[in-house]
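In what follows, structures are represented as structure tokens.
We did not get these values from a lab; they are worked out from the coordinates using the rules stated. As the structure is a prediction and not an experimental result, all values here were calculated from the model. Cβ atoms are built from the backbone, for glycine too; each structure is taken alone.
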Structure P
Amino acid sequence: MRRGLCALAFALCAGGSARGAVWPKPRSAQIGQQTAYFATVQFRDTSPNQTPELHRAFKRYEALILTHPAEAATGSKGTLYVEVHSFSAGQMNVAMHEAYQMSVDNDAVGKDTKVLVKAQTFIGALRALETLSQLTRFDFDKRAYRMDGLPMAFDDGPRFQHRGALIDTARHFLPLSSIYAVLDSLSYAKMNVLHWHMVDSQSFPVSFPSHAELAREGAFSPSELYDVEDLKSVVAYARDRGIRVMAELDSPMHTASWCGGQPGICPDPEACPEPLDVSKEETFKVIGDLFDDIRGIFPDGMLHIGGDEVKMDCWNQSASITAWRDEKGFSLDDAYHYFTNRVIAMAMERGYTVVGWDEMWKHFGTTLPRSTVIQNWNMGNQTDVTNAGYRVLYTSFWHWYLDHTDTTWQDAYAANPAEGVANGVKVLGGEGALWGEYVDASDLMATLWPRLGAIAERLWSVDGATRDLDDAEQRLADFRCLLNRRGIPAAPLNNSIAREEPPGPGDCAGQ
């Protein structure tokens, strides 16, 4: 295996052991045997259409790479020159181009180190900068930054288009600083979607312009609110990191918190608040108004409408809804179908691709518009959905629900998003879901990480390279330590229960 240039698929080769391995695994890499030292880093954008997002990324990655004062006076410690060339600004959507090519080598006299990044979009360039930052470390003996494995050449890109994490701000409010930290951490693992489950039965913390009364009456407290500027700031922060924000407005169930501000659209605001009243036009007017607000805030082309766990007892107990159903000749399932069809049509009229939980597929199957994306959490339908020509997002209740603290990183890593699917292109990707019943700002990051890292690699890296748990364990331990060094309080890797304290004294990677 050992030779002048290691044509490894994924790990840096030195003396037969992996050093400085990148998480998630690159698609392909060629790694040499030389070591370079540098004291400073300089970035240069040679793109024909330069973007402010990339220039801001240069500043972030300079800070992430240069973590200690280096002694630049020694002649052997040169500069890390990073030249980035992206061919277009790129669109932030499910089909955005994230691939990149990167080469790293010493210059002719061996003093400076030169990095050349080529990417179709600034988003691909961001992924390259993350890889580069993981290849460097500070050598305390030499008081300089070190990079092993030169010369290097990477040709990298994601396996799946949609690689996300769901956060839930309805069960517990999450301050903006926590959401920003989540976005930072997602970018370190090359994840590209924040699925924001904004409201639910317990609270309505978003003050939408068209119906501010919903948050005024539905939030936990007056200080636990997001206004329009807050939402826009999250979208902008995410875009700078190559991350889409997909909003979810769940209905008709999970809507009890709507009743304080809009009691008229609930069957009985006190005794039987949800699902929303399917018989009233005002219900659909409110939903349409909120969709208009969301369209003006969230530029993403996908809107999640929920549609799950609809218990129709309250519709059956309401005299007015029963009379309406009798007039139309609707069963309870017919009423659910009527509601769902109208909400999907309203979203599509506003230019959205609709995403819904897999209960929608169980109830309505191929009567759903063919463009509908099914988020599959119950795992009984994925083959049927894709065989019928629909696209899916994999979010296994058993493996990728991160609020299940007894789910280990090994469980998450063993799950294959495309397992049993003949037409793999119908699997857009997947998400780790962190429902918020027992998660707030105090334990958010330790509940997400490092288990979300296992999901990130399964979604980025080629399938054949992500099946060896022994290979993954040390690399994920190193990545967890990287997160800690960057201020992300990721929990110890091998806890039997997530977010537990370390088992005792020891080094970071051994916990």
Structure Q
Amino acid sequence: RKLHGRFLHITDIHPDPYYQIGSDPSHSCHRGKGDAGRYGAPLTSCDVPYSMIDQMFKWIRDNLKDNIDFVVWTGDNVRHDRDRNYPRTEPFIFAENDKIAKRFLDIFYDEQHDHIIPVVPTMGNNDVYPHNLMAHGPTLQTGKYLSIWRPFIPHDQSTVFSLGAYHVNEVIPNKLAVISLNSLYYFSRNPLIDGCESTKDPGYHMMKWLTITLTELRRRKMKVWLMGHVPLVSKNTHHDCLRKFAIWQHEFRDIIVGGLYGHMNIDHFVVHDAEKAYKELKPDPKRPKSYNYDENVDFDSMDFLESEDVHILNRDDYMAALRDDYASLKEPSSESMSRFSISNNSPSIITTFFPSMRVWEYNIEGLNSEEENDQSVPTSNWDQVNTLNYKDVDLLKKKKKKRRKPSRDDSYPPYLPPNSPLGPAYSSKEAFSPTRYIQYFSNISKYSSEDKAYFDIEYATDESPYNLTDLTVSSWIQMAHKLSLSDKSDSLWAVYLHRAFVSTG
């Protein structure tokens, strides 16, 4: 199929079948009299009415379906459990996820006309019961989601998915893959896990699976995006897992393009520093107080009902800490740029702020002129690849001249092979390097009296005032410096802050 050089990232849909127009937001927009709008109630704790869900999918069908290469869908497809009159149950969670999955299937999978656009799902912390809790599989949850997402999960990923709900999808066969992580295995609010260090933890085994998967993708000269629901920031992530991911992204910087996450509803980017992570690898290291951020506010479960002022204070405190972190970055040379990697946190469909979705654009120069299936490197039978046991992983590491002495943890990656070129995250000339994204949003306050709601362009990264020529790591680091604390950056920061909350008042 012809490539368009674009893909859609959509997250945190949170549909609510109990939403009532004109109801009271203090009762989750389920009852009473109030100002719950036709398509949602911005700046409240209400979830998303199906009237908005219908308009969203119609807009995607009319405007994006024929112009994108794949879809990244980062979880939370059920309402929050905030109303005791309507308690969530596990069957309800599965049923809501099934409804949303069928909407994606209806738009992007038309086998009769040979029109199939890959959709890559991942598990959200509200997609399980009780929320946040998930153990190592096989479980009822992994089995049920394998059934619900059967059209989206490659058949040769079924065994791996049943073990942990993580998987890899070759969205452009032999060229580009998306690895869907199970972020509940590093989420600090999951009481069933204790990080990624112990062999008893599912996060440890997910890391070992990453060794096998990324090594195979590198062998085949493919590139890869990482995706998950919960973003990799310290307020959400066990520190040892966060450190490992910084190292993972560094040692596979020749093939990893970047990270795509949701959960927080706030539009921002996160910088990971592998040099800091490596410095923490000491015998019996003391646990640092923070890695990137030291905030304890959980934006996903924040109580909006006590005081809207508290909500505003919390979100502003988080963004102030983020700005401090940007300011702490030393301006690196081109040679040291590879120590950094970037995760992008997309705003959400949920009407905490205005509903929003993101369309990424990337470099496809020369790709459409290549053979549709490049046979120079054999394709993988992932079932066979995943039968590599942990001894095989050890053998891969022993081939390296050096072995990491501070840690014998086999869930750490092997070192980047010598003389490996930097990948598309660092060079805009590389295929699949991100060039820009367009952020779309729906001003549902404006459309509340109309029969239709539309998504308009909120901003594009290559336009004023950002003016980013591409979305490589160096561009993001330069952006962080521009946003850091100084009088000159105040006007730019004001724009960034406004857009972080999707231009919602």
Thinking only about relative contact order in percent (Cα under 8 Å, 6 or more apart), which of P, Q has the largest value?
Q
Among P, Q, structure where distance in nm of label points 7 Å out along Cα→Cβ at positions 251 and 363 as derived comes to 1.4
P
Comparing mean projected area of the Cα convex hull in nm², for residues 203-338 alone across P, Q, which is largest?
Q
